[in-house]
Structure formats: C-alpha cells, structure tokens
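What follows is calculated from the coordinates using simple rules that are stated; it is not laboratory data. Source: prediction; values computed, not measured. Cβ atoms are built from the backbone, for glycine too; each structure is taken alone.
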Structure I
Amino acid sequence: MGSVTSLTCVVCSAHYIERPGLYTCPSCGDLATLKVSYDYEAVRKVMTRRTLDAKPLVDLWRYLPLLPVREVGNLMSLRVGGTPLYNAPGLRAKSGFPDLWVKDDTINPSGSLKDRASAVTLLKGLEMGYTEAAVASTGNAAASLACISASMGVRCHVFVPAAAPKTKLAQLAIYGADVITVQGSYDEAFKLCIEACEEHTWYNRNTGYNPYTVEGKKTVSMEIVEQLRWGTPDTVIVPVGDGCILSGVWKGFIDLYRLGFIDQLPRLIAAQADGSQAIKRAFDGDGVIRSVEVDTIADSLAVSMPRNGTMAVQDLRASKGMAVVVSDEEILEAMKLLGQTTGIFGEPAGVVSLAALLRLHAENNISTKERVVLMVTGTGLKDVDSALKGFST
C-alpha cells in the first residue's frame, strides 16, 4: 500500500514529496492546495474490477491501494463508507427524472460524508507520527473528526463557531472532543486552528487545507461507479461550500478512469446557497476565489473564503460542468420533497443538490433523459431547527 508518488500545487504545479507538516504549497501559501498523485501501475497490479467484484461493498477500505495510507489494521472499529445508492422511485416520479439516483451518505457514523475524510486523514496523521488532531468546522467536520478520533482513542481539538447548530455541538460533547468555541466565523476558526496546530504540533485535518481530505471523499464516487455496475452517471450534483467534496468526487472518477475501470467521465454540477456563492462567482468569472458575505440556512456551506476553491473551479471546468445557486426557501422545500418521496432526512447543506436539480430543470439546463446522481451529504437530525422552519407557515 502507500503508492503516493507526489503532491502537486494547483496554482504553480510544483511537485513535493509528502512529509509531516506539508499541507499546502510552501511557495504559494495556504490557499494553494495540493493534489495527491499515485503510482497507478502499482495500484493496477493489486486492485482490479475483478478483485473489487469478488468482495461485498462494505466500507471505503476496499480502495486501500488507491488511498494514501499503508494499512488499517485494528484501528478502525467504525464502518465508514459503503453507503447506499437509491433509485428513489417516488422522487423519480415527482421530479420527472426516470434515471435519478440518490447517494445517501447520511448513514455514516457521525451522520455525514465527512467521515470518509476524517477516517483517511486521521490514519495518515498517525502514520506520520502525530498523536493528536484538530479541525476547524461549522459542525460536520468537527463532529466527524471527534467521532472517528473517539473510536481510535485519539485526542482531538475542534474549533467551532458559536453559531453552529446545537445538535452538532452536542455530538462534540458526547464524543469527548476538546471544543474551542469561536466567537466569529468559520474562516476565523480556520485560522485559529492552523495557528494552534503549529504551536502544539497537532495534525491539521482542515478541509481544503489537508490534501488527504479529498482522498477520503473520493471514495464516494468510486462506490457510485461500482453500484451502477461500472457505469458512469451523465451528471453528478454536489453540495459545495469549501469545494472539497466536489474535488473528491472528481478525483474518484479520474482515478478510476486512469486505471481503465471506466471509459467516460461525468459532468459535475456545483450546488451552492445563494448566500454563500464564492465558487460560483469564480467559476463564472476569472477563476479567482474571492471572499464573499455569507448568509444562509445551510450552515455547512457557509464559507466566505473557500480554501479548496481553486481546485474546485479547476475540476468543475475539467468536467465541463457548471455552478448553480439556490435560495434558502428552495433548500427547505427540497428537504421536504426528499423526505416525503425517499424517507431520507437531509440537512439543508445535504439537500442543496436536489434544490439545484429542480432549479436546473426549471431553467432547462438539464435533460430529464440524463442519468443523474444527487449527493446527500448530511443528516437532517444535525439541524432540526432548520427543518422545522419549512413548516412554520
């Protein structure tokens, strides 16, 4: 295992050999994320479509040869990944998309897709010799790291804005994390986390900063391909805040394409809240990420300066995709529609993909003949107050 060959800066294309303390490009700064490359010939010798077909899809560790960790051993007691892909007949009928699929990552241990990133990055940190980890988060990444750390017996520190939903803060308390409540924004928490990690030599799991978060998240699209019997969707709609999930989804498809497991790539749609649309503005403009004012019910997408934004815009363009924004009202309606047609309770950030599909359909920017996969990235039980707003009238 451990077939990583290099880390490449998305800004200047410089190559680096992985080492402890290397998160972003030393030359370009904290906004210059690093892409992980592998020895694909070596991977191909130990992982094939046949070897994958021979074992049940239980968790993300089936892709270990294509992950940046050497082994899992007995450290992972929780099941991460292996989430269902539903054909959702009720939603298909209601939306008018007969080949619509829903990837439900709400059933991961902490209730969000981010457990994929936490599992991979925490193992990587332990391999590098770190004994404690930290993260800045609006709630989901913090709960995720706290959950995975608790299962491994690792101490973790989380920097969370005071405005985070109480249910997410409750998760942190139950998991026994060291919670640093920040009287400020996510971006301010992000900066404090970097400073604390440097001072205390903690491993930094920050989204869009740690290059291995993308590697954990990419397993979701690899599962989709397997669940479609080695088929590729026409379009995948991805909730976007920092842009890390979108880059992870794209990386999974790219890795399988480079291995020869699939022969075509999907179009990605970045779904953002109109109260947090830095990536859409960059995508529609000159590609440069600029800070925006944030105001949205989808707290997990409330990012003023997306740290993975440059990579996300590059990946979105490479997929020949597009970005779409939706209102809080559309998000609340999507929560109800998803729940009433599929039985899946998604949080506002988790259902922005469905809201985007409905907007795209209304604007004739997507065909009902396409095979579409919606990413539902977090459970609505994390933010019950927002769900109730949809019924306030």
Structure II
Amino acid sequence: MSEKETILLVDDSPTILSILKEMLKGNGFDLLTASSGKEALTIAEEQPPDLILLDIVMPDIDGLDTCRQFKSHKQLSKIPILFLSSFGDVQNKMKGFEAGGLDYINKPVQREELIARVKIHLELKHLQEELYQKIEDKERLIHVLCHDISNPLTCISVWAELILGMNGIGENVNLSNKIQRILLSAQQAAEIIDHVREMEKLSRQKNSLQMGPVSVKEVISSALLIFENQLKNKDITFRCNPALEELETEIFAEKISFTTNVFNNLFSNSIKFSYPNSVITFIVEEKEEKVHLVLKDEGIGIPSDLLENIFNPGTSTSRSGTSGEEGSGFGMPLVKKYMDYYGGDILISSHPKEAFPGQHGTEVQLILKNGKRI
C-alpha cells in the first residue's frame, strides 16, 4: 500500500470519532472526520479519500442514504465504504450491502479488527485499480494494433486485385492461384481484425445495447438476400418451417447485432460447410416464454475436438469449406458473447462425415426470450 492513504471517518458522535482516530493513529493514514453525511460528501468532493468508515445511524441523512449518494456520484462512486453499526443482524447488514457498502464493522469497535479490515479493503482497492489500468492498456493496444495492421492489409488486397486484373495474368494459372491465395489470406486477416474489434466494442458497450422485439421473418429475409449468390453457386436449397411468409415470431434481442453478428455468421458457416445440392433447414418453435431457432445442414460436420473449443476465443477453429471457402475461425466466440448478452443460449450438436456417413451435418439451436411476451 502507498504511504499516507486518506480515510474519512463519519459519525455524529464526537466521542466515537475521537476513539476511531486513536485506534487508527500510527498506521500511516491521513484521517479526515465528518459529523454528518452532508459534511462527508462536501469533504470528499474537495479531497477524495481512499476509504470511508461510515456510521449508519445519524440524524438528517443516515448512513445508508449517504452511501447511496456516494455511489451515484461520478467522481466518488468507487471509494470503498465500510459501515459502522451496533445493529449486527442479517437484515440490517443486507440493507448496507444493497446500498453499496463493502463491509460491516460492529460497535463497539475492536482496534485489531478495525485495522485489519481497513488494510484489507485498501489493498483490494489498489488491486482493482491495477486491474482496470491493465484492461485499459490492453484495449488501447488492441485498438492500435487493429488500426495499424488494417492499413497494410487493405494495401495488399488492393494490389492483389489490381494484379489479378492485369492482361495476361489469367493465362498463368500458377501465378494467378498464388495471387488469389495472397488476396484470400489478406481478407481472412481483415475478418479476424473485424471480429476482435467487435468483441472489444461489445465488452465496452454491452449495457447500451438497445434490446427489444426482433422479427425472425425480417432476419431470415435479410440473410437470404445477402447469401443469395452463395446458395445459388452451391445449388443449396433453403427450407423454412413454418414457411417464411407465415412467420410471425419475434425474439428479444438487439436487431442489428443479432442479424449481422449472430444469424448471418451461423448461416454463412452452414453454407460454407454444406455440400453442393444439399439442404439447409431452418425451424422456428415457440415454447412458452422462449423461442427456439434451429439451423440444420447436411454438411461435413464438426470434429469433437473442435466442437469442444468452438466458443473459446483463444483457439482458432478455422477450416476450409466444401468448396475451398476460407474463414477466420473466430466468429463463434462473438456469437456466444452476443447470445449471453441477450440472455439467451446456444446449443450445437454435430455428426462429422467420417464418423456418420450418410447422417452427417450440424445443428445449431438458439434459445431466446419471446419478444411478444416481454
């Protein structure tokens, strides 16, 4: 702990304040005192303390209301507050915790216990501050890396496309294939950067997601427009049950992220790993307060070792599709994060072709709140 940490003592009794000061004296603390909640807030605004010892029973504003005011104050909300009270029953302690207090010290205060609890919470405060700083440093580093890597990737992609369009390049099959690989690799790297950015943005803005009813029909219609060429190129049939024009189901989510980052990601994977001339089936079932969205394909399936790590952002599960399509392998952790924020769940079962010839494929089930019942 750093030297001369400041502790604000708040009690309407001058005698108690004197006792607390005497107990804490000689432990390297700067001690401030206040005889009311209002005075405590005024002092803290002028000289924010590292920790507050707050009496619960006080005239005017009691300790619980004082704590609530501290916790709603932008600059003072992170200061740890320890309550002092002669009421040691569970009900009163719970009121203190609900108001934002971190600990409870019963009166009459014991010197050794007081010093021990103060030191523990000051140490926890420092560890929390270090953690927040590391998180900020990490986010800053990720932002810089994503920005600095994106620029050369864009340059690589542009030049690769320009070279592929030059006269005579198409006649040199070997060279053309190598340039195509360069272009695909650059696009794959750019996709990874997009996923990392999206995950970081989600971590920062999860509380600002505008949740509400989302039409399943609109989500599917949008996806079919986006992936029309991919479905046509592989001659894949899409079936919807109930029929798309009959769908009236709504889920509780955030429309843009669910459409773009969740469903389109899953639909893209189904097409990528499906065989030409196969079928992708989408089933919608309303079960009481929940909606089950099931996406089934007849593709190559997912090996068990990849399935175990499919939501792990530290493990790449990238594989080539049935027509050589490439992907980043980092889309599924993002899907899982969004589903968690919606208060939903995602279940995946798969039969790899090698183990289940004739019955291979993958089934993804999204379970969400019913948007019509919120």
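Out of I, II, choose the structure whose coordinates give Cα extents along the principal axes in Å equal to 92, 51, 36 when calculated.
Details: I: 51, 50, 43; II: 92, 51, 36.
Derived from II, not from the others.
Determine which structure produced the value 3.3 for distance in nm of label points 7 Å out along Cα→Cβ at positions 67 and 187, calculated from the coordinates; the candidates are I, II. Mind dumping the intermediate values first?
Values: I: 3.3; II: 5.8.
Source structure: I.
Using the calculated result 6.2 for distance in nm of label points 7 Å out along Cα→Cβ at positions 35 and 291, pick out the matching structure from I, II.
Working: I: 2.9; II: 6.2.
The structure behind it is II.
If helix-only ellipticity at 222 nm (-39500 (n - 2.57) for each DSSP H run of 4 or more, over all residues; to 500) is calculated from each of I, II, which structure is the one that comes out at -11500? Let's see the in-between values first.
Values: I: -11500; II: -15000.
Computed on structure I.
If you line up I, II by distance in nm of label points 7 Å out along Cα→Cβ at positions 75 and 179, the top spot, with the largest value, goes to II.
Hey, relative contact order in percent (Cα under 8 Å, 6 or more apart) derived from one of I, II reads 17; which structure?
Numbers: I: 17; II: 11.
Among I, II, the structure yielding 17 for relative contact order in percent (Cα under 8 Å, 6 or more apart) is I.
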